[in-house]
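Asks: These are the structures, in structure tokens.
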Structure I
């Protein structure tokens, strides 16, 4: 049985955000079937943000000026975590180590050069940092340096890893232009539960649903765009239900109901007619959009919301970018028609675990074999982990 160690900042059993959801699906795919992997997860004793979060971010940004690592990697790089990774890979025989997130790339330095590594890229961190520049004008020169540094850090990480798994097909395509011989594989968010059985509401007030981890700053900005730019232009009677971590802390609106974190997504699908995904900032892919499509919910979205999906159009999905267009659509009979539809099979089934489990295992096994062959030629020198 193939045995792998996943080093991860997020605990998939407890993490409420998209990174936890994605990691759960990936682990389930690896463990599934008669040829399932033996998967061991390791995380920090105190996962970020942890205590003294803001102070540690400032310290990490300052430390980045004299370190080979960018600030976000330094923020995640804990001494106790490094020691436990080092001890684990020296005392156990793993076939491969999976590094869960590019802000964990520093972990390669703790892994023996003859041990195969596969990087999981949730998003290209330098692209997300670029969007943050607009929020911190007084730090613009420092953050521009961080963007450049993190971009190079990620590209170097692609060279050092024996394989790279991308959530976003768009980001995988960009990365392959930077590293043409990159061994890459696209695995979208995967879900193990059965799709929801949805019963559309026949008449009455149109109910919209916003599902997001609102502890993450882009999702708060997306909500503000919805209630400030779209809702004031909607003339019909509607309700917007917000669900997810810290959604109860969002700025309120007379047409909004803030539910907070939900532990059973069935409660979300049962209370809304259309999921709205007003995503205007962010990187990677939207896990919540994928989850909504998988559960057969009709969606009104921006182009950014479906960025990175292999299939991003079809029945049951309306993509509009501008606030005026959103308001016009919600005021029209087209919104009622969308509420009665379910997304096409192609849209929904691209997130089914059965589509990827075998290919994912083969990708990792092939990366292990090629790494072992490469090491045998190079004598397992440290250069075997560099381009």
Structure II
């Protein structure tokens, strides 16, 4: 098939269609206004990069036009060879250009694709009517980042963390106790730690946070580090299309300038569902800056598109005299977050059921361990260099045999 894409700054309007038909397209035709030449060059590179991954190869042609010039538009259609195997991908484009090209394509037995980002489906329009079709080829996080001409610098493997789920469940079953243990370790009160909190201390030893003498093996403030892992292991029980942990993305420089975000951004947890990106920011303690956290999430959300969503998880110390949970996330902050598709989970303890409700509501997912199972299967295929110890290997093999 020949796929004509009208290129413009809102990439999420047309990239899912390109990805959906990536293995069917023989020829890409990128039509763009002079002002959007940068996006056309980026898209051409992105198509080439994604084709390398999926072992594909297509012809890519570019056509620059002046979308405000009737003469230029008429000259453009003369260069388009349209047949019943030609499809126009132009959602979100300049309306005059889209209507003009749609009319020409339909008159010559071609088809028009209108993508609905909210529903992750497209209407395929012909002279005789239209049909609504759900997108089948869903992007994972790597695909999404590549198609947006960005780069994942690093990401932490999720699978080895699964074997520590019971320890993390124990630690976060009572957050006030966890804070107490944190203080005992910090101020070296070993006697009370051994006498009253030995089970929690052992969990921290198993997680490689402290050694057998209760000396810290990681950064002093390890609570947020643990919270990220715990939230992650709750997230992978839902039917996200992909999840990444502790991921650094290097964003395109020009988009960084426009979106007021840093070139390099680190994400605690990245998720994608139905071609829509999201992320979860984990904070623990009164030292977290509520205003700055919401502002950062808001800035990055704009980059990921209008349908991107995020959750801020903040667990506080109930015995702290500095803030209470209502004051840390004041009504004004909550209102700003809500208007920007940012959900906030802010409490003294962690209620798993309440968090799951928020996860379902925010990302439109359901509880289903499909992703966790896929994670194990993928890991088993890469065992040669994937694991550090024989124990990790045997644990994964055992888990893969479980229902």
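Asks: On relative contact order in percent (Cα under 8 Å, 6 or more apart), which of the structures labelled I, II is highest?
Replies: Values: I: 17; II: 13.
Max of relative contact order in percent (Cα under 8 Å, 6 or more apart): I.
Asks: Right, something else. Compute mean count of other Cβ atoms within 10 Å over residues 12-19 for each of I, II and report the one that scores greatest. Could you put the intermediate results ahead of the total?
Replies: Numbers: I: 17.9; II: 22.4.
Largest one: structure II.
Asks: Kindly point out which one of I, II the value 22.1 was derived from, the read-out being Kirkwood radius over Cα pairs in Å. Intermediate results must be reported in sequence, preceding the final value.
Replies: Working: I: 22.1; II: 23.8.
Attributed to the structure labelled I.
Asks: Work out FRET efficiency 1/(1 + (r/R0)^6) of positions 204 and 340 (r between Cβ atoms, R0 = 25 Å, to 0.05) for each of structures I, II, then name the structure with the largest result.
Replies: Top value of FRET efficiency 1/(1 + (r/R0)^6) of positions 204 and 340 (r between Cβ atoms, R0 = 25 Å, to 0.05), among I, II, belongs to structure I.
Where a number appears in this text, it was derived from the coordinates with a stated rule and is not lab data. Nothing here was measured: the structure is a model prediction, and the numbers come from that model. Cβ atoms are built from the backbone, for glycine too; each structure is taken alone.
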